[in-house]
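There are structures below to look over.
What follows is calculated from the coordinates using simple rules that are stated; it is not laboratory data. None of these values were measured; they are calculated from a predicted model. Cβ atoms are built from the backbone, for glycine too; each structure is taken alone.
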Structure I
């Protein structure tokens, strides 16, 4: 194990049930991955390659059939409390206001849950500050149906961050949004991460998104999923949207697209 790895996958394989395991039919295989403290990684690859399965393993929602996973130095034995998650669908509860949706993890996750009634005003203030950071000041008392898709996704990210997790997992969080809104949210996520330096694992189909946001991009092969390319993104930070029009940026996107295109044609592994 790397001493400074925050996420450490050691020879991890997963079959979804005992029958598939007996047939050696794996969803992901032979994953060895070390993510440094505070690192932002993105995972790209063809549909059905196991990207979301990897997320479930990282958060302890699935246990590996073989190998082991450490997060923050501790073996993963069940669902992690130190992570926040956001998905393509914002999944806001329709009967709760924006503020109450954001507060939801504090009602569920210890140690906040035990103190929720006594500290509700303090927690609400924290939620208001977070909403203000993502441009949702003034929308605290609106319901999800009163918000645009982009606003709902901002609230969803606030909800994922309200309990100050050490790790944020994002599964296609901007996939359903128009291009302008998506790029706006890239910048919001970039700023939140720059300020707080939590670990981020982003699963995306958008290669531009992965190159703009991440320190490192991993390409997964077709099922059974395994990491076949690791690409360090050596574009200087802080990055603004202008970087997406530069030859350096475009070259990296084309390189990643070439790897995925080659896998689609052959299904063969590509070496790191």
Structure II
């Protein structure tokens, strides 16, 4: 690693000042520290957010779950209110990476990083969640902009994410066995306003699939999902899977997710 200084603010206000001055926020460090070790990133100052209690809470607020940005994956997976109100979200968190990643990785860090194969962005997008920062609120549909790119401005910090609780939901993924990232993941959530389907691992970033949403709004059944042709032209093709294979996975995993959501 290159030389750097480490700041440990105790309040969000202090962290925001440091970030605004050019400090690099450090959440769980699952991506940033690895990048620094490989000398792909060389921040001069890290701003460790782990000591800020106001960023770590989890609570149910009416028909919404409010999860702090520094809530670790294990916190979400094991939280009683999350398991009761939104069990699919708790299950997703319980299957991210491995035990060490779940013990250290955070919701806010994952969403801010926006890895194209991360699990959490699919939950945020499929839920129509709201990303709350120290400056504003950003709708999920406006937040994810592409490969490792979000609507966050320089120095802007995620403080929490608000998840509307769906009528029913499910997340299906096929792991890429070497990395534990999903080769493809499909998150479906049904609300009174309609069904939302978010895909991760298949493209240049998380995205909604309107064809599947339209079909499932007409008939929330695996058979309806099976009728939707998945276009492979904009999907990833690499040593792990071809674009047509990923397209087929989207269809298969969506059908499984609907079947599981129906019980």
Structure III
């Protein structure tokens, strides 16, 4: 059945790309059907807005639709039960996810700092080109002039990305690997590796790998996909809010790099994550 998985992902990505491209052509007069240099010009504001729309459609087509399509092909009659998505989180569980999201930031920054020293083999040099281009576009993506821009980015990166990625990676792949090998640890780490690699960002491969595993263990410990979705959402959203506040002089720019040089903060954050990981409150709403 696994060979169906890349097929539904490719079909979902292609379909969503076509739909998104037509909408961008109509609304922004930007063509994603060509390979001209304009498509990769990060200074073009209409292009950036169009790429945000494309990212939305691609996220839906790459993660959300394939997850449910694959479950349907497997004959899963109750997707919510398979995904462990039945029970709402308690208030305490929600607060736990929020605190863990805060603690993940300095750890991620520290891992990103270590990532800079990792050797990139020559045959993977093409990743540097892709990454440089991606970083240029991402910088433009994250320019938020108004509160409306912030809200739209939270919807795109906080809600859609967190929901889609957790459905596909933790909800489908991690459960699938657990069925195959019967080892929750192997399932968590293989899923985290795929989660890290698929983003094609070498500078962030280590933090995505470790934090992906952390989210995977939260899913295992809680037995509730809502936990991993909310943790992912809170983490992404917190980063967006920090970026917004830095851009508007609400906080010092050093907040963006917290944890890269303050090892005590990193150590404290790791302790907090460890304590909460094994004390994740479960299930029903208070």
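If you rank structures I, II, III by distance in nm of label points 7 Å out along Cα→Cβ at positions 69 and 213, which sits at the top with the largest value?
On the way: I: 1.9; II: 2.6; III: 3.2.
Comparing I, II, III by distance in nm of label points 7 Å out along Cα→Cβ at positions 69 and 213, the maximum is at III.
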> Hey, helix-only ellipticity at 222 nm (-39500 (n - 2.57) for each DSSP H run of 4 or more, over all residues; to 500) derived from one of I, II, III reads -21000; which structure?
Replying inline: III
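Check the numbers for mean count of other Cβ atoms within 10 Å over residues 53-60 across I, II, III and tell me which is largest.
Numbers: I: 21.9; II: 16.4; III: 19.4.
Greatest value across I, II, III: structure I.
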> From which structure (I, II, III) was relative contact order in percent (Cα under 8 Å, 6 or more apart) calculated, if the value obtained is 29?
Replying inline: III
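A value of 14.6, 46 was derived for Rg and Dmax of the Cα atoms in Å, for residues 21-172 alone; which structure in I, II, III was it taken from? Spell out each step's value before the answer.
Numbers: I: 17.5, 56; II: 14.6, 46; III: 18.9, 51.
It traces back to II.
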